[in-house]
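Values quoted throughout were computed directly from the atomic coordinates according to the rules given, and no laboratory measurement underlies them. Given the structure is predicted, the values throughout are model-derived calculations rather than measurements. Cβ atoms are built from the backbone, for glycine too; each structure is taken alone.
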Structure P
Amino acid sequence: MDMHKTRDGSGRSGLARIAVIGAGTYGTHVLDVLQSSARAGHVELAALADIRPETVDLASRRYGVRGYQDYRELLARETLDAVAVVTPDYLHEEIVRAAVAQGLHILCQKPLATESEAGRRMIEAARSSGVMLYVDYHKRFDPAHRSLRQQIRQGRLGKILYGDVYMEDRIEVPSVWFKKWADHSSPAWFLGTHFYDLVSWLTDASPIKVFAHGSKRKLAEMGLDTYDAISAQVVYDNGAVFTFHTSWILPDNFPSIVNQQIRVVGTDGICEIDSQDRGMLISLADDRYCQVINPFAKLSPDDLGPDAEMTGYTCESILHFVRLLDRLRSGQALDALRGFYPDGVSALTATILCEAVHMSLASETIVMIQPQQTS
């Protein structure tokens, strides 16, 4: 195996060393994907951190790596090339900037930040340190969405006129999974950000104004101070109008955790993508309810051999980071990768839009969005 040079010039194993900060629900998915990539010989999963001691204990034994309760201790003790930040959304900045200060490349879960100024600080810190700031917007890797983007770029749909999006979670997501921090978030921050990013990526357009309305009923009755549902109408600089509906109060017996769809209409065509129901339904005697499963999101490599990586678009977005990391360690310039991954600048558009959505909710008025400075 070839030996690459590390940033300090010392030679060591050609495998990049990566740690995961945050080993909760989605952190476990990131760890699973990175472990599968490690088995395939593409990366070294070096360590993990989580503030909960029981989580650290279980995860470190499951993945066979060192575990820490304090990410700062992890950064001080481990020799790394990159970190994956999989903490609650509002905690990203401090961790990202601490890792960037050590010259580490970053795989950050969406959204980049819950304040646009925090996002800008993160972008500038990464730029100053010359490291990759990669935001895991995995819907850009869904084959259906990639096909739609190609059709739009080729002009097959004509000029984009309008579109509709909905993304909804079962109520267990805010009330069970993320009960401790759901009131720091909302269906717009947790769900809408996926499609706020996706629409700009699909259409190469930026939002310029938004009007939003939200409801606080169900979750408020459960002691959670957050919105049940948020609807937002967004106008883009190409003249298109998109309406986004987000909620996380679907009944517990809904047949999938998430329900989602995007519809795009242009002067010469229309495209509808059911992002959840991909035609697979399963009913088992020991399950509480019938399930509608999206088999394209995540697949175990078990039947492909012990050295196979996990597959599916939620895995592909993480594996793409690993591949880019290897190219950087082989000497390729970061600027050469521009446009080939969800970087901080493009990801910031979703944060800016989500921020504007909440400003509109608070003011009950249309909010204008200033053009983003990308240089």
Structure Q
Amino acid sequence: MKISLMEPILTEEMINAAINTLKNEFFLRGESVIKFEKEFADYIGVKYAITVNSGTSALHLSLLSLNIGNGDLVITTPATFIATANAILYSRATPVFVDISLETYTIDSNKIEEIVKKYKNKVKAVIPVHLYGYPCRIDEILEICEKYNIYVIEDACQAHGAIYKGKKVGSFGDAAAFSFYPAKNMTVAGDGGMVTTNDDNIAEIIKQLRDVGRSKDNPYVHDFIGFTARMNTVNAAVGRVQLKYLDEWNDKRRKIAEKYDKELDGIGDLILPPKETHNIKSAWHLYVIQTKYRDELKKFLEEHEIQCGIHYPLPVHLQPPYRKMGFKEGMFPNAEKWAREVLSIPMHPKLTDEEVDYIINTIEEFYKKKVI
């Protein structure tokens, strides 16, 4: 059997919503956009949700809304998709990386304060990443940032519906960014993003920034240089339908993760993903195992028609543009070990029990043949 790593969901309800929107609403700034923003804000538990055209734009515009730019430093993790750090550069600020905890794959909150002290008043924001859908220790990060008057922008692009200590991620920081790229837990049938915030000023500035800096009082006056970063109305219509089923799909992911946890525990040298607790509920965007035999296992699984992925084979600081900025091997050893050893195995709501059993049995077969 062929098993895909991830599989976006498209139903008749979504198709009908898209068709209805195309027939009855303006292609941009239509009613579905307004409703999607309200419903998403209610879901996350914030005052505002502002649609944009990608998760990258959500990060970028969040930084700009906080007046972060040239000469400012922004702390983030090298263990993430490159867009997290790129958004900092787009803002003309400078990324400062902090290594990860190998227990969670997220930024090591214990190392943030020493970096803040090192650069004194130059650090203006921290962008922690809820990687693979697993919440970082956001309360510890908030405590440090409040102490030094530093903004927090959550990168929740992989964490739709994740919960930390009773609250949805995306409701903790000054702002948060979500992505609706087709591989995510929910999508909009194309690229799309969302900024969430409780701050009136941030929300208003982002609404202008996404729409070429257009004034809310006069559409022919532009208060500042903005961008064309709006979400199409038809994408919002699909997003509204997907949002209704997000918790149900996340529950299916959780059950799959629980089976993986139970059956893969103790096999070979496998290190399984961080566990959920009563305070932490992952969105299970990805199920990522760790092994020093990563490449061999990946090859073996793919030979058995099980699609795998590596998220991500290079930490950001070792990507070519960042090497040119002076970053090099050895600077963030945990992130480098992570990049050498992580492997994503299939995780999506369409997986059947038979397919999950096949994946588990195939991994067991690999280790039976492997002399460790």
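With mean count of other Cβ atoms within 10 Å over residues 281-288 derived from the coordinates and found to be 25.8, which of P, Q does the value describe? Each step should come with its number before you reach the end.
On the way: P: 8.2; Q: 25.8.
This value belongs to structure Q.
Taking mean count of other Cβ atoms within 10 Å over residues 49-56 as the criterion, the top structure among P, Q is Q, with the largest value. Work out which structure the value 22.1, 64 belongs to, where Rg and Dmax of the Cα atoms in Å, for residues 217-272 alone was derived from one of P, Q. It traces back to Q. Comparing relative contact order in percent (Cα under 8 Å, 6 or more apart) across structures P, Q, the highest value is found for Q.
Figure out for me which of the structures P, Q the number -12000 belongs to, where helix-only ellipticity at 222 nm (-39500 (n - 2.57) for each DSSP H run of 4 or more, over all residues; to 500) was derived from the coordinates. Considering all the candidates, the number was obtained from Q. Given that Rg and Dmax of the Cα atoms in Å, for residues 265-352 alone, derived from a single structure, equals 18.7, 54, which label among P, Q identifies that structure? Answer by label: P.
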